[in-house]
Structure 1
Amino acid sequence: MGSIYVDCNATVPVSAAHLSEMGELIAKSDGNPSSIHREGRNAKVALENARAQVAGLIGARAQDVFFTSGATESNNIVIQGIVGQNKSGKRPHVIITAAEHSSVIEPGMILKDRGECELDIAPVTREGGVNTPALLDLITPNTALVCLIQVNNETGAINAVEQIADLIKGKSSGTHIHVDAVQALGKIPLQSLAASKVDSIALSGHKVGAFKGVGALFVKSGIKLRKLAMGGGQERARRPGTENMPGILSFGLRARDLAASDLPDAKLRPLQDLLVSELLNIKGMVIHGVPAAGVANTVNFHVEDVPGDDILLNFDLAGISASSGSACSSGVGRPSHVLKAMGYSDWVALNSVRISMGARGCIGDVHQIIEILKETISRVQSSDAGNVREPSA
């Protein structure tokens, strides 16, 4: 039995071909891009090439994109930067949707607790998308920042962030709109995103098969953010410190490859449809959201009275790598805030399973997943006969 990797929303494994190409590129560009000698100049050229490649994916100018350690840092730079930039003497108003990644929600909560901002959490629908009318009702003349996730990492739900941004700016032209586009990259078209009314965009390399520990942040020209780090002029002084050249070059190469390839929807949507169809034939199965309306690689579900950990452990024993909710919160033992926001119980939010397929997925993978899932359910139900669990409404 071969291994099946369906945890691509957590990370896309680095391919052997990418590793080989990276070895050659690093050998040619292994200098400090701030140095003026030949090795430094070579590194600088490679750095700027990577910047242009990443910027091209969202239709941005290269000079408006800078590299970070990942999306968590990118999100923090914007959230803390906008709140800290406030000079009016009145605490700025921040709106975050209830299904944002923890790297957005938690900074907002901390800043609120410190008394540095007013915070509202905008609700989401039962399907997991932003409740746009409710969000718009929260906007005031003092709203400094609205954070929107473009594709949810747990459910795959897609938010029409460009259209939502238009509506927000119509109510408050001075509000900064930040988009976490991490899970959208490589899955849906993003070429018009930077030209929209969105003000900043967070991206992450390892979600598209680049090295871990590198991200990018687009900030529209002219926008000021209070600096989180000081002591160097790198990355246009927005993110000082010697650049992570292996990570940046890796991200650049993957951006180049993505720009030259088709989006995976045509390949993955039939697999998603097959998986959903097979799942719905299982008694007690509940699928969260509407996979057909989200990105093509993601399905999130639970089985009534069957612990998610039992499913994931049996998957792992069978060579299937899947996950429960956000990888950044794995092992914490707390319910998914995304599913809770969608109206599910604590039990469901603790016992969901996420399948997130990659470009190498095939029909055989789906059949194997279903086979192991059915075996696990049968085993759990047999061993727990007579036990009563909390209803999973």
Structure 2
Amino acid sequence: MDIHELFQRYTILQNYVGWSAEDLRRVRIAAPLVRAAFRDLIDNFYAAILRHPQTRRVITGGQEQVERLKGTLLAWLEELVSGRYDADYVQRRWKVGYRHVEIGLSQVYTNVALSRLRLGLVRQLAEAWQGSADELIQTTAALHRLLDLDLAIIEDAYQSAYAARLQESERLAAIGQMAGGVAHELRNPLNVIKTSIYYLLNARNPSPEKKMEHLGRIEKQVGLADAVITALTNFARMPVPEMQPFDVAACIRDVLQANSANEKVEVALDFPPTLPPALADRDQVLIMLGNIVRNALEAMPSGGRLSIAARGPGDTVEIAVSDTGDGIAPENLSRVMQPLFSTKPRGIGLGLALARGILAKNHGRLEVASQVGRGSTFTVSLPAACNVEPS
């Protein structure tokens, strides 16, 4: 993490716990009193670590490593009471937490280890104190605030490290899932192409009709493979949207023109004359709505009704695309917009994921409602371009 961002967060935390110049003064008074116990505290600290199997396992270098770690802890304690809490101090503290993640030490043990050091420092301060009881209470409170700030930095490092590891793990899992889905989707057309090429190369005196049949199969399968690659490219490389007002009704008509329904599907449109323009990237919305409309049409292979209604409630424009297909099973409803999930036998499962991704970039959202045997409705919400004439 950037050192300046770390220090800014530390400053915010200082304000939150009420750290003040008076606390700093008291820590500097306490420093020579607690330093006398540093060596004993460190020896006791590592004796406890070596007794416990969960913490002992991170000590892989024997006594030589223990001595090095003791030196590191001594420097950490000296810096703790130094009174210099600048950006470099904060960054070094943060790295302590990150290092503990790297060596596999649970945050639980870091917390209790700091608690052990805290008790030792407070005990030593009380034993060496020569002033009033009230002054001791105030100085102890300052020391607690300082240690709490250190613990907050270390915990922040833990969270950052674990979040980075989780993201990397999820990224690798997604790549693996994506690779498996792509392999499956491309292997099918490639097998058909391979079979047709084998026939054309080895058939004895095939008729012109047979040749054309197999060439047609090859062309069709190349088109399917190209569609898979195009879907992946669109999913991965969707550019930053160019937000401009556009006429929603005209956009929907363009989508229907590009994705015509067969004669068995009735299309019903419902756009009020007061429908405001939407504010989004029209080209991306065309792709998004195209995917939703194609899904609706494919859900009705034997015919049905495609209904598209648009409304402009408040500062949004809502577009509802409904079909009378088989609907989506309840257990699949929460998954239909996940990448590579499809209820269709030959679907790659990127259309709705791409649609949701486009809407996220265009400050919109996508919702789905469905009943098995009754059909599905996908509702798109986009920002309205209020008081702007449709383009």
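Coordinate-derived values only; no laboratory data. Predicted, not measured: the structure shown is a model, and the values here were computed from it. Cβ atoms are built from the backbone, for glycine too; each structure is taken alone.
Computed over structures 1, 2, distance in nm of label points 7 Å out along Cα→Cβ at positions 125 and 373 reaches its largest value in 2.
For the read-out relative contact order in percent (Cα under 8 Å, 6 or more apart), a value of 21 was computed from one structure; give its label from 1, 2.
Values: 1: 21; 2: 13.
Structure 1 accounts for this read-out.
Taking 2.1 as the value of distance in nm of label points 7 Å out along Cα→Cβ at positions 245 and 269 derived from one of the structures shown (1, 2), identify that structure. Traced to structure 2. Set 1, 2, criterion distance in nm of label points 7 Å out along Cα→Cβ at positions 21 and 61: the highest-scoring structure is 2. Volume of the Cα convex hull per residue in Å³ was computed and gave 242; which structure, 1, 2, did it come from? It was calculated from structure 2. Calculated for structures 1, 2, distance in nm of label points 7 Å out along Cα→Cβ at positions 77 and 309 is largest in 2. Each of 1, 2 could give helix-only ellipticity at 222 nm (-39500 (n - 2.57) for each DSSP H run of 4 or more, over all residues; to 500), but the derived value -12000 comes from 1.
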